[in-house]
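Trainee: What follows is a set of structures to go through.
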Structure 1
Amino acid sequence: MLRTTPEDGGGTGPAGDLTSPAGTGTSKDVRKRGPRTSRARPQPFISRLKRDWQLLLMALPAIGLLILFHYVPLLGNVIAFQDYSPYVGIGDSPWVGFANFHWLMFDASFWDATINTLTITTFQLIFYFPLPILLAVLLDSVVRPRLRLFIQSIVYMPHFFSWVLVVTLFQQMFGGAGLLAQTLRDHGYDGIDIMTNPDTFIVLVTAETVWKDAGWGTIIFLAALAAINQNLYEAAAVDGASRWRRLWHITLPGLRPVIVLLLILRLGEALNVGFEQFFLQRDAVGREAAEVLDTFVYWRTLLTGEWSYGAAAGLVKGLVGLVLILVANKVAHRFGEQGIYKRS
C-alpha cells in the first residue's frame, strides 16, 4: 500500500488521500461547507405533456365520464333560483332569486329533516366509525392466512346486498312476526316489534349500517396496516413492550393519517346519510323519525312537483357539506396532518 508524507500533500494515515491536491485540505473543507444540495427545477408543461401523453390519453375516458355525470349536472342547480316547470324548461322558467331559500329557512319540515340527519350522523360517527378500525386490527392479528381470508370473505359479503334485502333480513329477525318476537312469545313474554318503534329507529339503522358496511370499510385500514414497518413491532417486542403498548404507540399512529382523511370525508357527508335505507322504512316508523334530507328532497320534488324548492334544499345540503370538509381539513392541518389536500 502506498503511503505519502505530509510534504507530499497527502494524509499520514494508513491509506492516505492520493486524490486530493497537495496542501488543499479538501476533506476538511468539505466537512466545513457540508454537502451541496441542488433543488430540482420544475419541468415545463410541454415537457411533462410529451413525457406523460400516454397516461393522459388512457385517463381521458374516465375524465370524460366524470365531467359528463358529475360536473355538467351541476349546471342544473340554476333551477333553485327559478320557479321551474319541466313543461317550459329552464330557459322559459321565471327567475325568483333567493325566494326558494327564504321559504326553506322557515319550513319546519326541512328543519325536522335536518335535525334527524345530524342526529343520525352524530350517532353513527360515534358508534359506527371506530368499528372498521377495530375490525381491521383484529383481522390483521390473525396469523393463519387461510383463516384470515375466510373471515374477510364473510364480513365483506353483506356489502354486496341491496338495502331491500338487508331490511328484509332485519324484518325477519326483529319484526313483529320475526324470530326474536316469536322466541319471546314461546317463553311466555310479550313479543316486541323493533322495526316499527320510532324510539329505537336510530339504533336500528346504525345496526343495519354496521352489519352491511363495517366489513367493507376495513379494506382501507388493512392496506394502511400493511404499510407499517414490521421492524418497529420487532424492536418494540425486544424492548419488552406489550401488545397493547405496541398497538398504542405503533399501530394507531400508523393509522392516524388514514383515520383523519376518512373522518374529514365522513364529515363532508354529514347531511348525506343515505336514501334507500330510510325510504324503505319511513312508512313503518313515521316521518318524524325517518325523514332525512334525502327523503325530504324526494317527497318535495317528485310527489308535489316543487322542483325548484327541492333543488334549493339539495344545494344547501351540498354547500354545508363543502364547508364542513374545508373546516375539518383546516383543523387537521392545525394538528399536523395533511388532510385531503396539502397546505398552501
Structure 2
Amino acid sequence: MLGKYRAALFFALVILGRSGSPDAQERIRIAWAGASPANAAIWVIQEKKLLQKYGVEPEIISISASPIVSQALIAGEIDVSATSVATLLSSRLAGADTVMILGVVRTFVDHIITAQSIASPDQLKGKIGGVNRIGSTSDLGLRFALRRLGIDPEKDAKIITAGGNPERFAALSKGIINFTIIPEPFVRQALQLGFRDLFDIGSLKIPFWWNSVLSREAIVKTKRPLLLKFTRAMLEAIHFNKTNKEESKAIWGKYLKISDQEGLEHAWRAYTAAYPENLLPTPEGVKTALDDLAPRDPRAAAADPRAFVDPSLVQEIEATGFVKQLYKK
C-alpha cells in the first residue's frame, strides 16, 4: 500500500512538474534589430532575467534588419519587436495591425559626421550624404536635421544608401560620400578615423520615436496579461540603465562588442537622457514621421497618428504607482 501511495505521489509530482502554474509556463518571443543602445533595455532584460521573476520565459533573438523583424511580427513568429517608427509606418500603412505599445528612445541621438574639409553646415550643400538605406531611421534623421539646418535634402544635397557604420566610414574615406549620420557610441570612432563631428542632431530634440516596441493589435488583445508583465520588465530595465551606469555600460559594451569606455560614456549620457521614464508611446513622434512621408505617400497624409499607438499597457501599470515607486517619486 505504501509503495502504491509513493508511486501515485511520484506520478502526481511529475504531472505538476510538467504543467506547473500558468505563469511558469508563459513564453514571450522578443526580437530586436540593430546593435545600438536603443535596444539596451532588451539586453538588460536578458542579462538580469527580469522577465523570469514574473514567471515569463523569454525567447530573445537578434535579427539583422528592421524589415525582417516586421515580417516576423506580422507572421506571428514573434510577440513584440524593438524597432523604429519607420518600421511601424511601413507595415501599418500597408494594412497590418502593428501598433506601438512602448516608446523607448524619443528623439534622435545621432551626429552628422563629415570629411575634414567640411567645417560648417552650409558647406553640405551640393554634397553627397550616406545613410544605412533610403527610408531607414538614419535616412529620416539626416533629412530632418538638414531641414532644421536650412538645407533642403531633396534639392541642396544628394543622399544615397551606403550601408552600416563600417561601410559609411569606408565611403567617407574614399570620397564616395561627403557626410553621413552616426549614432553614439561610434562618434568617437569617427573622430579617431580623422572625420569631423559637425553637428549633434540630438540637440534639436526632434519628436520622433527613434526606437519603440511594436506588437499587433490582435496580440495586445489575446495576450494582454503577458504584455503587461513585459511592460513592467521594460520599465525596470530602463530604470536600471538610468541608475546603474557602470553595469549598464558593461552590458552595452558586451552587446555592441566594443570596449571604448569614453565612447560608452557618451552613449550612456545620450541614450539615458532620451529614454522616457514611463515609456508612454505618444502620437507626436509618429506624426513627425507621417508628415515627412506625406508628400510622397497619400496614405500617410490621410493617416491619424493616434491610430498607430496603444498607450493602454503603460497607462494601466502607471495607474498602480509602479513607475513612481521605481523612481521613488
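Trainee: Comparing distance in nm of label points 7 Å out along Cα→Cβ at positions 70 and 238 across 1, 2, which is largest?
Mentor: 1
Trainee: So, one more: Work out which structure the value -13500 belongs to, where helix-only ellipticity at 222 nm (-39500 (n - 2.57) for each DSSP H run of 4 or more, over all residues; to 500) was derived from one of 1, 2.
Mentor: 2
Trainee: Quick one: percent of Cα pairs over 38 Å apart came out at 20 when computed from one of 1, 2, so which one is it?
Mentor: So the calculation was done on 2.
Trainee: Quick one: distance in nm of label points 7 Å out along Cα→Cβ at positions 118 and 198 came out at 0.3 when computed from one of 1, 2, so which one is it?
Mentor: Only one of 1, 2 returns 0.3 for distance in nm of label points 7 Å out along Cα→Cβ at positions 118 and 198, namely 2.
Trainee: Given that distance in nm of label points 7 Å out along Cα→Cβ at positions 134 and 246, derived from a single structure, equals 2.1, which label among 1, 2 identifies that structure?
Mentor: Label of the source structure: 1.
Trainee: Given a value of 24 for relative contact order in percent (Cα under 8 Å, 6 or more apart), calculated from one of 1, 2, which structure does it belong to?
Mentor: 2
Trainee: Assign the value 0.15, calculated as FRET efficiency 1/(1 + (r/R0)^6) of positions 46 and 222 (r between Cβ atoms, R0 = 30 Å, to 0.05), to the correct structure from 1, 2.
Mentor: 1
FYI, it's all coordinate maths here, none of it is from the lab. What you see is a predicted model, and the numbers here were worked out from it, not measured in a lab. Cβ atoms are built from the backbone, for glycine too; each structure is taken alone.
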